[in-house]
Structure I
Amino acid sequence: GPKPILSLIKKLVLPYIFFQVLYSGYYTLIGLQDSFSLNLGIPQWSLWFLLSLFGWNVLLHLTKYFTVKQVLIASVLVALLVGYFPIFDRYLAIQRTLTFFPYFMVGYVIPKSWVEKLKTYPKKWIALLLFSGLFLFIQGNDLINKYWVFGSKPYEDYLTQPLLGGPQRLVFFAAGLVGIIAFLLLVPKERHFFSNWGKNTLTVYLLHGFLVKGLRALELDFEISSLELFLLFIGSMLLTATLSSKRVGQWIEKGKQVLQPSL
């Protein structure tokens, strides 16, 4: 059920403030900002997810007053309509929070037994078929750009025909659900060497931006060969293993505890 607001503030808002300070200082050091400035209203790069996760959990309290089905339907309608109103921009990640709330609600509504059935479904080739279909759909459509899936901009900013934004977003909602089903079909039931990486996925997500933004600050412009692409893949795997380690997780917890006494 919905979690207490104070608990959400400690688990999500405080880490957001902590990482916002870190990223702002880091951007200044690497030259992406001329001087240090802290704006808690505009999340730095990947930090929007912490604000959105807080917002989704707060919105979940609506299920106390309405049925889950009503909240789910309303979340889809709001997600389709919010793109027509260019009023939020990046402020507090409101645009993305409302856009992706339907996915959060679907995850809340679907019984755990359904997920387990997908994981144990024997015909794994269906997942490859679904992923291939999604790839061909995206690759074969020249109109699709990254903002179709970012959820951070109003329709008029990235569509030549903004009125079609609602139907377009609905199509991508369906495509996203297909991708989720395909992914769950491939998730192994047994434990593997990479299983422990999943314990600290949020830490990996929050920290990988330091490397990505650092590389962007170098303004490198070159073509990547097949070998270099393979090495990049290996490097990303090693980075994931490092950032998801228990020691890194402990460092992050210590940083969060510095802020928690304020509550």
Structure II
Amino acid sequence: TKTRRPLGTGIPFSWTRTSTKRLNDRNYPVIFIDARQIRGRWASLALGVDLQGHKHILGGRDDADVVTLLLDLARRDLSAKNGLLVVTDGNPRLEEATQRIWKGRAYLQHCLIQLRSDLQDRTPAELHPLIKDSIDVVQKKPAPRAKEILAQLLNRFEVDHPGAASRLRRSFRSALNVAYMPVEGTLRRQLQTIGPLRVVWEQASQMGNRSASGLEALIQGIGPWLERSHRLRGHRALPDLVELLLKGDAGYAPPQCEECSD
């Protein structure tokens, strides 16, 4: 059953407090980070999930600079010492920053829905159903079937669609990380996309200032959205996920940062 956070409890939402408070008050084993345009202006947001599955807005910017947003989270003490999975749209600069900030301790997952969209943008329409069906299988099936399907797509693109092949190669390892983590299926699917954050974009912008754009359009709606939000689906399996993250060798591509030192 879905569980909402209790209405009318806790401290009223404050964007200033949200965007500046220290993040060592609790464990956030999963964060989703992304940027998008809202009525013509860019905004970026970071959504954290705690061990009980509750969702928390950790910060945001009135631009698309998700790397600076990630650096800000780290400065505010977001830690990987208790396990951390960072779910992104596949931005390579975010991948580099994640490895550098947390010295190879944080796992990455590239959003499969964004990957599907990017592949379809780089291929003719007749291949779009194949791409959709393939990504659907990757979301539903654990490893090694997920890897097999992505490898088949890559082989299909190599000769005639080099742009799609390059895009898939870039995300191949990180797109498979969660598939290789033996966690309950509902949670696994939630962690394979930035869908939970996209819900924030859509609902908070409707609950917020409809005459505004960018981050301003969201801020007024985030408090009401948080009051109505459900826990992350599959949240009861989060302790299992954390146990895997702490082992350091989970996923298809365990974190690496060869140039980093403690």
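Values quoted throughout were computed directly from the atomic coordinates according to the rules given, and no laboratory measurement underlies them. Remember, it's a predicted structure, so these values are computed and weren't measured experimentally. Cβ atoms are built from the backbone, for glycine too; each structure is taken alone.
When semi-axes √(5λ) of the Cα gyration tensor in Å is computed across structures I, II, the figure 28, 26, 24 traces back to I. When Rg/Rh (Cα atoms, Kirkwood Rh), for residues 167-206 alone is calculated for each of structures I, II, structure I gives the greatest result. So mean projected area of the Cα convex hull in nm², for residues 31-182 alone, computed for just one structure, reads 11.8; which one of I, II is that? Value 11.8 for mean projected area of the Cα convex hull in nm², for residues 31-182 alone corresponds to I out of I, II. Of structures I, II, the largest value of distance in nm of label points 7 Å out along Cα→Cβ at positions 87 and 239 belongs to I. Suppose helix-only ellipticity at 222 nm (-39500 (n - 2.57) for each DSSP H run of 4 or more, over all residues; to 500) works out to -20000; of I, II, which structure was it derived from? The correct label is I. Assuming 9.9 is mean count of other Cβ atoms within 10 Å over residues 135-142 as calculated from a single structure, say which of I, II it is. Going label by label, the one that fits is I. Looking at mean count of other Cβ atoms within 10 Å over residues 79-86 over structures I, II, structure II comes out largest.
Can you rank I, II by relative contact order in percent (Cα under 8 Å, 6 or more apart) and just name the one with the largest value? Biggest value here belongs to II.
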